Structures are given as C-alpha cells and as structure tokens.
Structure 1
C-alpha cells in the first residue's frame, strides 16, 4: 500500500518539476569514466577506468539546456593490473600526487527528441585545461525502482590526445597519443 501511494504521489506531482532545471547527483556506484590507450605503437590497447567520481548534472528538458560537472579522483585509476596502476599514478603519466583530480565541465548543446546528444566542455587533466567535446550515444531517464526518484543514464564517447595534457610518456618510442573515452554515467535526481 505504501509503495502504491508513493507512485500516485509521483504521478500527481512529477509534472510540477517539468520545465524547471533539475539537479541530478552523479551516482559513484554506477559512473565509471573508461578509456582505451595505445600500447607500444599499435601492438595492443590498454583499457582502464576511474573508480571514484562525483559531480552533478543540471538538466532543463523544456528549454533544452543543461550542464555537466564531473570530478574524477585520479588515484582510483584501474587497469586491472597493479603494476600498470602504479605506473599510471607515477610522475611519468598522471602524477596523482601533484594532480589528484581531473575535472570535466560542459554544457549540453544539442537535443533530439528531448534528449541531449552532445556536450561541449573543458577537461582539466594533469593541470592543463583543454576543450573536449563529447557525443552522447544513449540517454534515458526513468524512475529508479529502489530509490523511487528519477535517475538518468548515458553512454558517452569522445577522444583526447594525451600529449595535449602534458602526458607524453613513451611518445618518442612510438606510442600513439590518441585516447578513446568511453563513459557510462548515472545520476539521481536531488
């Protein structure tokens, strides 16, 4: 009975928030910025992810606007290989002692069928800020079945050149600098 009343409440009052900007808090248990980076000039790809994230998304569906702010704790970088994790955290690569966080801030610039499809923003990584645009390949909002609040999720893609951020380790040995970003994100309505 209590669950039924909650659904009735949500159905009756959900339209009141339509048209106003809504804040969603990044769910750190379901948000993992992942990446693919070259190993040895095309020999293979290393895949990794950032395990600790926080931030918020503001979405105004009616006016087709919004913003994204994501903070990534770089000491949580995880390649699934302890030796590579330690190398990535060292001053040769991400230098997490001096640059413990990476931050992405952006705005939604294109909506199709009421859903954002692109983010134009800036990534600050390794102490350097550069323009990075992201493609939203999938975006969906729905009622979270356990938290009984709206949750939005997205599959986001992009690319960076790591040497643009001062991370050029092994470039002279032929390692490619292009890094593919593959980001799964979920955020819960505040």
Structure 2
C-alpha cells in the first residue's frame, strides 16, 4: 500500500506473494491445514475454535467476541474499522489486561453500527467493568444503553447552538419525568408514562 495522506491509499498487488504478504516458504507451514495467510483471512468467530488450544490468543479472541466484533477478520487493516469498531478494539485490549478496579473509561457512541444482540453483549461487558469498581462514562444516543445507565446527564435541548446545557440529570427513570428532555420523552415511552412530569 502506498499511503497518499489526503487521497485514498493506492494498493498494488505484489507479483511475488499475490497479496498474501508472505513468501512461499512461510505459506507452506500449516496449522490444522491453514497457512498464516489463511488464518488472517478468518473472522474472530471462525478463528476461535481453530486457536482454542492457545489460551493467550483464545482469550483475546473471546474478548473481541464479547464486545461484538466477532465478524472482523484477524488480518483486517485497522484503517478500515469504523470509529465505533476501533473503540471496541481498544476496549477489548483493555479488558484483556488485569484490571485495578479504579479505571475511568470514556466511550463515544460505542454501539454505532452494532446489531441489537451485540449491543446487549457490549452492555454486559461494560456492566462487568462497573461491577469491578471501574467508572464508565458513555456518550450515547442508543436508548438501550441510556436506559441501562446508573445516571444520565441529558444535554440539549437541541444540538449545536440550540443545546449545550443540562436539561435533565438523574436515573433514567428520573430523566423520563422531564418535560424539557427529548431523551426523557423517549425513556417515558419505554418505561410507561410516569405519574407526574417535572419541569
């Protein structure tokens, strides 16, 4: 690949390896019938059963699955990941470490592009972090995440120049009672209409 900085990168196929990135001798070495190039073309979900006998590798693959990234290929270029995917790769790396229980995690819309089921997997992982004594701050519009929070700070009432101030703060149930909060109105629909609306 030739990095073009402000233009898209240019990829030129190598005549020698045909884009597999390894010489012939390296590609002749196989594990369970697969060369290193074959393994790098597998998704995380496909690679886990193949590499389960290598606990350090299997543990990292399992963590990638836990944050909803089972579909990415092992050899996928980091530059092809979306912002949400890149955040989750970093999160999985962090989860693979032995935690101290005193870490502050700040995530910006980590559920972007996630399937409903994967969002719930990610929430399970984030709840484990909190259960270990860590603090997780999330900027998010996904109501499944918002309703699962311990505490919500809703900025608005609109975006850009029409926003920027706290319109509601509290538990998701408390925010659902705010008349001024758009988020609160959506939460109220989820929780059922609260008996009294706060101004």
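Observations, loosely collected:
- For 22.0, 73 (Rg and Dmax of the Cα atoms in Å, calculated) the corresponding structure among 1, 2: 2
- At a computed 5.2 (distance in nm of label points 7 Å out along Cα→Cβ at positions 23 and 159), which of 1, 2: 2
- Structure responsible for 15.1, with mean count of other Cβ atoms within 10 Å over residues 55-62 calculated and labels 1, 2 on offer: 2
- For 2.4 (distance in nm of label points 7 Å out along Cα→Cβ at positions 119 and 151, calculated) the corresponding structure among 1, 2: 2
- Looking across 1, 2, the calculation of helix-only ellipticity at 222 nm (-39500 (n - 2.57) for each DSSP H run of 4 or more, over all residues; to 500) that yields -3000 traces back to 1.
- Source structure of the calculated read-out (relative contact order in percent (Cα under 8 Å, 6 or more apart), 23) within 1, 2: 1.
A short reminder: the numbers here are calculations on the coordinates, not readings from a lab. From a predicted model like this one, the values you see are computed outputs, not experimental measurements. Cβ atoms are built from the backbone, for glycine too; each structure is taken alone.
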